[in-house]
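Each structure below appears as structure tokens.
Any read-out appearing in this document is the output of simple, stated calculations on the displayed coordinates, not a laboratory observation. What you see is a predicted model; the values in this text were computed from it and never measured. Cβ atoms are built from the backbone, for glycine too; each structure is taken alone.
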Structure 1
Amino acid sequence: MIRGYVIAESIRPGSTLKGIPMTLTKVSRKAQLNASADQPRIWTLIEFETTAKAARLANALAALLDDKPSVWYSDFNDGDEKFVVFPKRVFRYRRGDALARRKAQSYAQSLGVPQLDWME
């Protein structure tokens, strides 16, 4: 079972996520004190569970995420694997692999992503 979330404000306008069965587990709003200047100060977190294949979910999210005016990411775990998803790009690595995590973080920094705090 995959448990994850996507920030509603990160979804590209006009895009749709379909064909991946999910159970909505929680929707919450959070003030973000460290949001970048071009991000909203309040984010809506959509938490879900799914039995979908992790790679399929990651690719669907990569097609869903917006990259303007700022770049967003989503992340989730599938057992011992970590998926960090950016618009049109997915990083997949074994949880705890510091080198692979740094590669994903370096990519995020190159895009100007202000937060690199995904959990292992």
Structure 2
Amino acid sequence: MRKLLFALLFFGFTISTSAQNTPEVGDDLIIKAPYAQTYKHVKFPKLNILTKRGKVANYKSVYNNLVIVDEVITKDDGSTIVILKKKDGSKFFGFLSEVKANYTKAITANELVVVN
């Protein structure tokens, strides 16, 4: 009986620890500046596309933007893709209403930060 109770307690602890890393619809995130010149895991348009649309060719307009998770997609290989929308309802660069991001890789690379 003691072993069963210990196993259930351990199982519950592991579930609660792994659940903290999964995104949910409505979670708030902040877009941070990338370490390189471009974002690797958040799918923003390339700089030449921004120039062709008449925008300034940099990503400074999205730094420190507050976004919410609109949809969570889990792929077969285990990666988690999230659809992000701006919290204030405006569009990214004036023409994108939503952006995709690889959640786990973007969090690890500090491109996205979870708001507590």
Structure 3
Amino acid sequence: MAGEQRPTNQQPEMQPSGCMPFVLRLFWMAFGNIALLLCAAFVAKGTAPVVTNVVFFGVAIALIVVRYIDIAWFKGDTAEGKPATFADWRRYALKLTVVAVALWALARTAASHEWM
């Protein structure tokens, strides 16, 4: 018939449910950053340098990956509550990389001079 519409195969986007989006945001906004600072303190103490360096950079990489997952699969928001884009993720990844490398360098300097 002339005015009849055919059903489409497109599925409506599903909104993420459960606590996973909250947990991901809590990790990249708070707990992951706290973990990164604690790892930097252990790097600065100079005990088990290989292990602490690996854990430090593992946490930094985890922060970037979790932020990506938050945006890609859970329609994450920015810290200001606006919908996040992959441009936001790229800026976050770049800033976090710069800060993590600077923090690691400071911690290694502290370890070599035995400041802690």
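Per-structure values
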read-out	value
Among 1, 2, 3, structure where Rg and Dmax of the Cα atoms in Å as derived comes to 17.9, 70	2
For 4.0 (distance in nm of label points 7 Å out along Cα→Cβ at positions 21 and 53, calculated) the corresponding structure among 1, 2, 3	3
